[in-house]
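J.: These notes open a run of structures that come right after.
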Structure P
Amino acid sequence: MFSNSSKYAIKAVLYLALNSSKEKKIMVKDIAEPINVPQAYIAKLLQELSRQNLISSTKGPRGGFYLSETDKQIPLRKIIHVIDGESRLSSCLLSLEDCNEDKPCPLHKSMYPLKTKLLESLENKTIVDLAKDVEEGNSFLPL
């Protein structure tokens, strides 16, 4: 359901949430290795998130990416939406164009409630929520 790009973007933003601040910006080269994503690839994703005002960045010798307190309140769904578009989240699980309540695909009736719950969770779960889980030891992210 999530593209590799979305997974990489979430890992990078979570890395920033755990390791950056307005005073401590992180350069792309310092993010790529710990999250195991090619530098050019993660640079492109972070630049797009920055252009869409989901993360913060500063250019120049002391520049880099970071998360403001406002950035940390961004729901995961917004990150996925920017990287993959809304259609990735709302499309049929079998990629059928005409799948809907009136004309459901074979998976629709069993999976639609689960998908709806997932989308709701992505809307309600923020980056700061994930970061707190990692900091409290309730989940892990090898960094």
Structure Q
Amino acid sequence: MERVLIICGSKSDEEIAKKTMDTLGEFGVAYKFEVASAHRNPEKVDSFVKGTGADVIIAIAGLSAALPGVVASKTAKPVIGVPVNVKLDGLDALLSIMQMPPGVPVATVGIDNGKNAALLAIEILALKDEPLAKKLKEARAKK
């Protein structure tokens, strides 16, 4: 079963998702990848979020970047938003994800930084997974 659910708002965001999946794979963290737009496929997003057994959700989106906030509104699980550089150097997406209302938090990483989203998810999982925490510590010691 997946420990991390990755949802992209558009097929064009898959390049960023690949960085996320590659990093999770390096640490042996099981994930599931889906594509669903908060605007075009809200029922699909709802189904993915409510049906996942994952402990952490990574939502990748550009432009208005509503996906991470919509996902966070549907779950109490940690949500990590990854803004994508589609227009305005990605600042529109970054600000959209960062400016969530009180009570609907979304952790936000840098523009196009799927790798950091994966590492943050791994840190969250490592809080209750000693072998994963050890892998993370060893990986950091190599740098």
Structure R
Amino acid sequence: MNIKEKVARKLKIMQGYVDFLRKYPADEDELLEDDLLKSAIERNLQLAIESALDIGEVIISSENLEKPEDYRNIIITLGKEGIIPEEFAQRFSEAAKLRNILVHMYTKVDPAVISQILKYNLDDFDEYARYIARYVDKND
């Protein structure tokens, strides 16, 4: 499987998680009241973020770029290398912090934060996908 096929497959998987999140635009109160819904949203958000990071790792590896020290720097590296715009990379790299909270439970996940992400940040995944697809097409 070439890089374009691998990335396309991973983008499709990421989009599936984002599509699930769009079906359940829960507000803070709903997340506080419904543990099952909260868990499903948190898990799909985690998987969407991990998919985005995995895509970044595939590109970094295929381009023989320096291996990032942590998840946040996967996105930062894509920005520094011009694969995605740097300004977008700075903003989207915050998702890696959320991924760590969701996975490792460093702190309790704030339902207000999750609700805001559902309301205002899901389009970031679409934007990321467009930048990645454009890069892969251009460099195929």
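J.: Using the calculated result 28, 15, 12 for semi-axes √(5λ) of the Cα gyration tensor in Å, pick out the matching structure from P, Q, R.
T.: Value 28, 15, 12 for semi-axes √(5λ) of the Cα gyration tensor in Å corresponds to R out of P, Q, R.
J.: Out of P, Q, R, which structure matches 1.16 when Cα Rg over 2.2 N^0.38 Å, for residues 14-69 alone is calculated?
T.: Traced to structure Q.
J.: Among the shown structures P, Q, R, from which was the value 28 of relative contact order in percent (Cα under 8 Å, 6 or more apart) calculated?
T.: The read-out was computed on structure P.
J.: Assuming -13000 is helix-only ellipticity at 222 nm (-39500 (n - 2.57) for each DSSP H run of 4 or more, over all residues; to 500) as calculated from a single structure, say which of P, Q, R it is.
T.: Answer by label: Q.
Quick note: the coordinates plus some simple rules give every number you see, no bench work behind them. These figures come from a predicted structure and were not determined experimentally.
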